[in-house]
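Right after this note come the structures.
Bear in mind these aren't lab numbers, they're just calculated from the coordinates by the rules spelled out. In this text, all values refer to a predicted model and were calculated from it rather than measured experimentally. Cβ atoms are built from the backbone, for glycine too; each structure is taken alone.
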Structure I
Amino acid sequence: MTLLELRGVTRVVQIPDAPPLTILDGVDLEVHEGDRVSIVGRSGSGKSTLLNLLGLLDKPTSGSLVFDGRPAERLGSGARDRLRGAQIGFVFQQFNLLPGRTALENVTTPLLYASGRSFWRRREIAAAMLERVGLGDRLDAMPAKLSGGEQQRVAIARSLVRGPRLILADEPTGALDVETGTSVMSLLDEVATSTGAALVTITHDRAIARLATTHHRLDHGVLTPDHELEAADV
């Protein structure tokens, strides 16, 4: 089943006293449930802009973006916020954990906006997710007491705690060493597989991109299949 579809998507920004700048140019992309997709691009290629569109944080200037059968460009900001909160999880290079809250409290945070769950039920769900990512014994640890890999695991647990259908990973291993980064990506793939979520990884690291099954390259706003990585899978 198609979860996310972009057709002819462009994103143009207007800079004062300068001609319009095209960040994305005619992007086509289709993501199905359970897909593993990588998008490789250098700094300035348009990766952040594309992430904002995929995550319903922004609207295309032209073209169509359909998420779960809904044309996202026609949705108001409130509807997009609700759809994003319920269906999309984000994992970033920077862990963005709340420094004054424990691992458990950080993972519980997204559940505060989910109706129908008591305080204790939210904690139970968050604890179970931390257990799943191997941190069941670190529930009360503050972020400063966790290693980089452990902090990223907390961030992954937080992104998955509401059971999103789409996970967007933006340079998720950029702040980690190679061994820890590979371990974190394996964990992210494992947990996503167990929930049936699609995983889209946006990265400049071709070794990380190679872990996906469908590969794309973004260059100057143009998205094309990455035939080099595709050939490596054969």
Structure II
Amino acid sequence: MNITDNTIFIPGATSGIGLALALRFQAAGNTVIIGGRRADVLADLAARHGFDTVTLDTTDPVSVLAARDEVLTRHADLNVLVAMAGIMAADDVRSSSFLEGAERIVDTNINGPLRLVAAFIEHLQTRPAATLMTVSSGLAHLPLAFTPTYNGTKAFIHQFSETIRLQLADTSVRVVELVPPAVQTELMAGNSTDENFMPLDEFADEVMGLIESQPDATEILVERVKFLRFAEVEGRYAESVRAINAHA
């Protein structure tokens, strides 16, 4: 992926990792369109940073298609989609009551990115150099005991990314998977002040540096996520599972 001269749509960019990347992509010389559910927050970000914005809810298929039409009407040169749709919550399968929350996580974390990909993939293939960026997690590779559904959804995103990269190999679309570690955001309440998590600005700066220095990378892996990403292949899976769950 080139670091500049792109037109980039980032749904879910009103806070956290999405917003941090949107600001950096814009500063690097890209046109950035951000999306989210709250029109007031989008209006504030547009006023403060000059983003173009679109309101959408990735759990609503009609909303996703309407957002696609709005984005492409104003930005026919769109060539990068960052499929940033995710929520994280604890669930406990020892009680059947976990199901409602688990279904909400699946609808956002799996169906949301699927809807975005389906909405934009045909357009992206018309661009001479396009990128589809998915967002998984280090927890796709090493499970945190109290978030089983979240872990599973991110494992899906990882395998989906690996597979569609094969299908799109003969097209102009590159598939790049961003794999965050635990980052200081409010993905779960209190995480933004957890000193054991990676500071958001440090994460976003390292991500941008990796994109610039490794334009052909298929995975964007900051140093702090490699403990999770490579636990199994390096033969330290069991002790790594114990380590992250003892800390949690």
Item to check | Structure with the greatest value (metric mean count of other Cβ atoms within 10 Å over residues 11-18, set I, II) | outcome: II
Checklist entry - Thinking only about Cα Rg over 2.2 N^0.38 Å, for residues 3-58 alone, which of I, II has the largest value? => result I
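Who wins on volume of the Cα convex hull per residue in Å³ among I, II, i.e. which is largest? Walk me through the intermediate numbers first.
Details: I: 140; II: 129.
Once volume of the Cα convex hull per residue in Å³ is worked out for each structure, I has the highest.
For FRET efficiency 1/(1 + (r/R0)^6) of positions 43 and 219 (r between Cβ atoms, R0 = 41 Å, to 0.05), which structure out of I, II has the highest calculated value? Before the final figure, lay out the partial values.
Values: I: 1.00; II: 0.75.
Of structures I, II, the maximum of FRET efficiency 1/(1 + (r/R0)^6) of positions 43 and 219 (r between Cβ atoms, R0 = 41 Å, to 0.05) occurs in I.
Among the shown structures I, II, from which was the value -10000 of helix-only ellipticity at 222 nm (-39500 (n - 2.57) for each DSSP H run of 4 or more, over all residues; to 500) calculated? Don't jump to the answer; show the numbers that get you there.
Values: I: -10000; II: -13500.
Answer for the origin of the read-out: I.
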Checklist outcome for this item: Computing mean count of other Cβ atoms within 10 Å over residues 163-170 for each of I, II, the value 21.9 comes from structure I
Item to check | Comparison of I, II - label where mean count of other Cβ atoms within 10 Å over residues 99-106 is highest | outcome: I
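Quick check for you: by relative contact order in percent (Cα under 8 Å, 6 or more apart), which of I, II is greatest? List each step's numbers first, then the result.
Numbers: I: 29; II: 19.
Once relative contact order in percent (Cα under 8 Å, 6 or more apart) is tallied for I, II, the winner is I.
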